[in-house]
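Each in structure tokens, the structures are laid out below.
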Structure 1
Amino acid sequence: MKQIKVLVVDDSAVVRQVMLEVLGRAPDIKVIGTASDPIFAMQKMNVEWPDVITLDVEMPRMDGITFLKKLMAERPTPVVICSSLTEKGAETTVHALAAGAVSIITKPKMGVKQFLTDACNDLISAVRAAAQANMRSLSMPMAAPAPKLTAEALLPGNISAMARTTERIVAIGTSTGGTQALEAVLTRLPRVCPGIVVVQHMPEKFTAAFAERLNALCELEVLEAKQGDRVVPGRVLIAPGGRHMLLKRSGAQYQVEVVDGPLVSRHKPSVDVLFRSVAKFAGKNATGIIMTGMGDDGARGMKEMFDVGAHTIAQDEATCVVFGMPKEAIKLQAVREVLALHDMPRAIVAAARG
């Protein structure tokens, strides 16, 4: 068995020791070294290059973001961010994801040793997913002919956008590599497009910072969803970490319900939960899109959307960081169309035409 070589970079000696012990329990993972900051990490990497790096973001001498940007520019390597579960930590981590990190593992300020031990399976899964990451896809330029699409490019000029798009819904599900993919897609959408609901697998607190970042970058209004928020053209609602989001219909209007509940497909929020609700309340008026991610969350929900006549799209393998969720949806014959990441904005705008 080929082992995944991991380098642990964290300024806490306790975290380094616990990570060493936890990852050492997996027969397919080998920790080749630990470092208290990026300077020491680079010295060790000159001797042996890791397959995956677990990285703290707040460290002495060089912060994790600076190190990450340097790494991605010189030799892209899968990175799992190990971040504090705080609002400040969430904002910093969102910047790290935008810079090319693959996923997040959170750690509290107190009781770190016990927390990391309890989160053993999540940590091992994150490292395994990172080891499968297609790092080339992160550096692929978007091949769209223009940096932003306009409504006129795909919608007939004699159609009232508001009248047509209020009945249309786009539902997107994604996980590992999804923060970069969503940014690439949503920043290229015009304000005149269908209402969009998104499940991105992220921990609690992080989705708010992620939505704020996208809202600053996009023409669209991007919000972390709250109970009863309306789904309207030009608005993107992102499911909050640690809660499920469902689509509901009230008269002629769509809105979201944000609820607690058990993990579904091992996730909360779950793409399967969102897609099933979209199948039930929007039916053939919906477009479902499943993008890069580890595992199979969303595949069954997409099949339900497919069966009621919704248009369903999967991201292609070449542009996925991890071709897991789209692959499983394709296996279930739940997908009508497979598209590269750069074709997604056109598909979303076209969804307004049904």
Structure 2
Amino acid sequence: MTKKRILSGMQPTNQLHLGNYLGALRNWVKLQEEDYECLFCAVDLHAITNGHNPAVLAKATREIAAAYVAAGINPDKCTIFAQSAVPAHTELMWLFTSMTPLGWLNRMTQFKEKAGKKRDNASLGLYSYPVLMAADILVYNASHVPVGEDQKQHLELAREIAGTFNHRYAKDEDFFTLPEPMIMGEATRVMSLRDGTSKMSKSAVSDMTRINLTDDADLIAQKFKKAKTDALPVPASKEECEDRAEAKNLITIYAALADKSFDEVAAEFGGKGFGDFKKALTDLAVEKLTPITSRMNELMSDEAEIDRILYKGAERANELAIPVVKKTKELMGFWA
């Protein structure tokens, strides 16, 4: 592999929001200018693990691709594709299930959070999600994976599976690359506008908890105006943010959008009222997000162009993935 390779993706469930943009998308745009081969997928196989609407899955997959391009990812430089268009993902996952102990999966905290008290009714897909994620990464021998804090545990599992395979079947040669996590930027974890202790989520019941990438300027202004704060002035330092999760979240969002440090923003607005700060934050968010929204709308009105990008990406992804699965099966002793 001549270049370091990056693999990452987002689920086509509900609408992408500000947290997706700040925590991932805009960082991916920067990475394509560096010495990496970049593969970005719409992880539609993951999207069905907790129930889904078949009538909107394909449209949501196109919308993910449109958001990637609208945010600045160049399909001529990067591979943009739908996970389900590359059968090697699921084939490799099945091979990995034979070497993944239940104990490893039982310690995955995301399954516990998503399944909640209805764990016995949760799907096998939701439980085995991390094994599919490992296959997503390892089928391309990705060297680096941009992840949020909540995905680091899954990446560690991918490394354990890769190491197990290398030891068991490849005689300790590095057939599978052990991927490294990449955690980038000020806003690696953007929180809800209504609860600073909960992550901004596509699945939250209230739309007022998030800024969607499809929101217009008026809706962005309304959501920031109603964002939860407290009666104190804007904190002037991180130390003053202790026990003020909502204040910390809004400053973090501003810092990420402005490409400034948290301390710089706190120094600029510290001591002022939240009314003035929210107005400045709204103006900044509208300036940064409106071009993305406009471009997304353009792309979504031209389905054929989105499909062209996804077909081209799937061709490249299959080119890379098929030989890896073929060699994996050979090493495991399958009849060819």
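Give the label, chosen from 1, 2, of the structure having the highest value of relative contact order in percent (Cα under 8 Å, 6 or more apart). Don't skip to the end; give the middle numbers.
Working: 1: 14; 2: 23.
Answer by largest value of relative contact order in percent (Cα under 8 Å, 6 or more apart): 2.
Could you figure out which one of 1, 2 the value 0.85 for FRET efficiency 1/(1 + (r/R0)^6) of positions 16 and 320 (r between Cβ atoms, R0 = 35 Å, to 0.05) was computed from? List each step's numbers first, then the result.
On the way: 1: 0.65; 2: 0.85.
Checking each candidate, the match is 2.
Of structures 1, 2, which gives 0.99 when Cα Rg over 2.2 N^0.38 Å is computed from the coordinates?
Matching structure: 1.
Quick check: -15500 is what I get for helix-only ellipticity at 222 nm (-39500 (n - 2.57) for each DSSP H run of 4 or more, over all residues; to 500), calculated from one of 1, 2. Which structure matches?
Only structure 2 yields this read-out.
When distance in nm of label points 7 Å out along Cα→Cβ at positions 56 and 136 is compared over structures 1, 2, which one is greatest? Show your work: numbers first, answer last.
Details: 1: 3.6; 2: 2.0.
Largest calculated value belongs to 1.
Out of 1, 2, which one gives 1.02 for Rg/Rh (Cα atoms, Kirkwood Rh), for residues 32-95 alone as computed from the coordinates?
Values: 1: 0.95; 2: 1.02.
Label of the originating structure: 2.
Every number here is computed from the coordinates shown, using simple stated rules; none is lab data. As the structure is a prediction and not an experimental result, all values here were calculated from the model. Cβ atoms are built from the backbone, for glycine too; each structure is taken alone.
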